[in-house]
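K.L.:
So, here's a batch of structures to check.
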Structure 1
Amino acid sequence: MKKEKFDYTNATVRLWLLAKQTGDLLKMCTERLFSEYDITTENYDVLVTVKYLGDRVNIVEIASWLRRSPNSISMLVDRMVKAGLVRRIRDKRDRRVVYVSITGKGEHILELANPGCWEVIKAILSPLSYEERRTFLSLFDAINRQALQYLNPGEDIQEMMKKRENLHAELMKRLPPYAWMTASEPEHKGGKKKL
């Protein structure tokens, strides 16, 4: 049997398109879920960021976590304030500083939407074994670092990643109980069980 020659250019284009299209499909999945609660994926992302990153989160921190521009997050937060999902709170010492906090309505929507969101995530990732997920994470981490380098020439990417990892660690401490692995899933780094 003749071995097919690997076409690097074709594989590169296919990988890029597949990554983009997969991201779009994942957003469509969450949009379908969140439409049941009259919110968008962007609304949910802001609610989760404010809820799980802390009580005093400003627009720049939200934008940094969601990898969006502060201006786009500010406009999104304006719409969310009008919808009663979040509120803006001015710092008492420096009136120029504005924090975003979640309202009771926003909390309620998160309580309703979070379990469904985790079920969608688990269902979509279910074909991948634990080891495949670790490999996938490693590969995407490399692409993520390269994209950060492209967008931030001359910056210390290691430091940026370290800050993000620290935020991620804090986020993991605040996750609701249903977001953690069930007893049937691996509790350690080894093994081939599916997550």
Structure 2
Amino acid sequence: MPTLFQQLITAYHQQIEQRKIIISVSNTILHDAKRVIFATHRSDLKTAEASLADIEKRINKLQKDFGYTRVNEEGAYQAAIEEYVEAKTFYWLTNKQPLKKIPNIKLEAQSYLGGLCDLCGELVRQAINAAANHDYQTVKKNNQLINDILAELINFDMTGYLRTKYDQARQHLRKMEEVNYQISLK
């Protein structure tokens, strides 16, 4: 029978190996989610859609291989999932689809909330680019979307990390209001 320390060292090494794999895959998910956002900004929606499908396969595989609780212990995984939520919701809104729960992937509320806060920044960026191209309809639409998102997010008593994200989303709303003001002066 193995001693306590033999059992512990085996379990510890197994956890270290799992961590390396989870972090490695999470880093590629994070990177690819950023690429989805850039593709969506460029209106390359076919590339974005294909990348999202690939990301979703990798998320599900991680959750299946290591268990939902285990992968969610890693900060790299949490960051990747938050970026994925941002990318997926930005893709949906750009395709005139409503915000909804992401199907077929188990996600924490914190991942949704962080991703939705970050989504506001992408909507501002998209609106600024639209304004530069005299597409004031997109500016107006994104302004309303950000207002709607923040009207819902205010109902959460966010603290810590999420409170910082929420405050950043409010700053994005102020930027959006400034863009609208500048357009009204023209």
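K.L.:
Which structure, out of 1, 2, was helix-only ellipticity at 222 nm (-39500 (n - 2.57) for each DSSP H run of 4 or more, over all residues; to 500) calculated from, if the result is -21500?
P.N.:
Computing helix-only ellipticity at 222 nm (-39500 (n - 2.57) for each DSSP H run of 4 or more, over all residues; to 500) on every structure in 1, 2 gives -21500 only for 1.
K.L.:
If mean count of other Cβ atoms within 10 Å over residues 30-37 is calculated from each of 1, 2, which structure is the one that comes out at 19.2?
P.N.:
Value 19.2 for mean count of other Cβ atoms within 10 Å over residues 30-37 corresponds to 2 out of 1, 2.
K.L.:
For structures 1, 2, calculate volume of the Cα convex hull per residue in Å³ and state which one comes out highest.
P.N.:
Largest calculated value belongs to 1.
K.L.:
Something else now. A value of 3.5 was derived for distance in nm of label points 7 Å out along Cα→Cβ at positions 102 and 158; which structure in 1, 2 was it taken from?
P.N.:
For distance in nm of label points 7 Å out along Cα→Cβ at positions 102 and 158, the value 3.5 is produced by structure 1.
No lab work stands behind these numbers, since they all come straight from the coordinates. All values reported here derive from a predicted model rather than from experimental measurement. Cβ atoms are built from the backbone, for glycine too; each structure is taken alone.
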